[in-house]
Structure P
Amino acid sequence: MITDPEAYLNFFRSIHRRTLRDIEALPPPAASWEPSRGEGEKAWGIAQIVHHICESRIYFASAYTGKGWRYDWMPPSTEQQSGWIPALEASAVEFQSQISGTPAQWLNRRIKMIDTDGTLSGWRILMMLLEHEVHHRSQIDTYAGLEGWDVPQIYDRTREQIDELQDRQ
């Protein structure tokens with residue numbers, strides 16, 4: 001469990017750096033790439049997913065800070081690939097400004113869900129943001145792999161490299 005908003009933000013920054021790394025690695029064809037089929041969210045191209053990551057950061061921050069489950073922050077444009085990193089950076093700055101300095105007690109307070117009568121603790125909502133971002137980053141990485149584009153290794157090692165290291169051990 002998370003016990004300090006500032007420690008959480010340090011972890012958020014590590015997730016954000018990996019998201020930036022993966023988005024920066026995408027080649028120019030990623031700008032117009034879309035799934036070959038699907039409707040709604042299933043049909044989102046990479047630009048739409050990047051936009052969604054940006055807006056969702058503030059959605060979760062809004063819930064955590066007691067303003068409700070709201071998409072009321074407009075990210076910079078992600079229509080062009082050149083806007084993806086600036087939009088992610090802007091949303092990271094905005095997210096951190098909303099979370100930084102909040103009382104540690106907020107991590108344990110209960111927050112009403114948007115779609116049920118249930119509640120979640122503040123720390124759980126912040127973890128939902130991280131899981132959500134990793135989910136969509138993995139979605140983009142999967143699309144990249146299917147297209148044959150390079151996908152950065154999360155720990156700078158491939159399975160084959162680990163196998164070789166094990167053989168030498």
Structure Q
Amino acid sequence: MDLKSVIRTIPNWPKHGVMFRDITTLLKDANAFSYVVDELCKRYKDAPIDIVAGIESRGFILGGAVASRLRKGFIPIRKEGKLPHKTEKESYELEYGRATVEMHVDAIPKGAKVLLVDDLIATGGTALAACRLIEKLGGNVVECAFIIGLPDLGGMKKLEEKYKIITLVDFEGE
């Protein structure tokens with residue numbers, strides 16, 4: 001399937017010079033959404049994965065579908081202040097400041113093998129923070145899976161220094 005044909009590109013959003021890759025058009029296309037979930041599930045059906053983690057918010061959609069199909073549990077990695085129970089946090093740098101992601105402290109059994117899922121890897125800050133958070137809570141990141149890779153932004157290379165990653169489609173440029 002040509003995934004690029006079902007991903008909308010919005011120029012200059014959220015700021016000038018950015019080519020935003022919008023997966024809502026992929027998600028509303030039943031065939032494309034099923035294809036993405038099928039491809040990831042084929043890859044991980046026999047992998048040593050105990051649980052799937054997804055990064056807010058599009059990682060919840062994709063990660064939840066993959067976890068359900070693989071018959072694994074799902075862990076949400078959320079923006080700070082969104083989880084009701086005791087949490088562990090991990091902050092990371094943005095070009096305009098800092099952001100923080102968090103998980104419940106009891107989300108990951110010690111030694112659990114975790115598949116991290118999100119829609120897109122760009123500069124890598126959020127994904128790296130999520131991986132550090134998983135490890136801080138005692139989990140082991142098996143792989144990081146993304147629909148879209150933006151290799152020119154450097155996040156894929158940064159993440160690959162320590163973790164295995166997969167992208168289903170890459171877009172050159174920003």
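When helix-only ellipticity at 222 nm (-39500 (n - 2.57) for each DSSP H run of 4 or more, over all residues; to 500) is computed for each of P, Q, the one that comes out at -18500 is P. Each of P, Q could give mean count of other Cβ atoms within 10 Å over residues 81-88, but the derived value 18.4 comes from P. Looking at Rg/Rh (Cα atoms, Kirkwood Rh) for structures P, Q, the greatest value goes to P.
State the single structure among P, Q that was used to calculate relative contact order in percent (Cα under 8 Å, 6 or more apart), giving 27. That value comes from structure P.
In terms of FRET efficiency 1/(1 + (r/R0)^6) of positions 17 and 65 (r between Cβ atoms, R0 = 25 Å, to 0.05), the structure with the greatest value among P, Q is P.
When FRET efficiency 1/(1 + (r/R0)^6) of positions 73 and 105 (r between Cβ atoms, R0 = 25 Å, to 0.05) is computed for each of P, Q, which one produces 0.50? Working through the options, I get structure P. Quick one: percent of Cα pairs over 19 Å apart, for residues 89-152 alone came out at 52 when computed from one of P, Q, so which one is it? Value 52 for percent of Cα pairs over 19 Å apart, for residues 89-152 alone corresponds to P out of P, Q. Among the shown structures P, Q, from which was the value 0.55 of FRET efficiency 1/(1 + (r/R0)^6) of positions 49 and 97 (r between Cβ atoms, R0 = 35 Å, to 0.05) calculated? The structure behind it is Q.
Each reported figure results from applying straightforward, stated rules to the coordinates on display, with no laboratory input. Quick caveat: nothing in here was measured; it's all calculated off a predicted structure. Cβ atoms are built from the backbone, for glycine too; each structure is taken alone.
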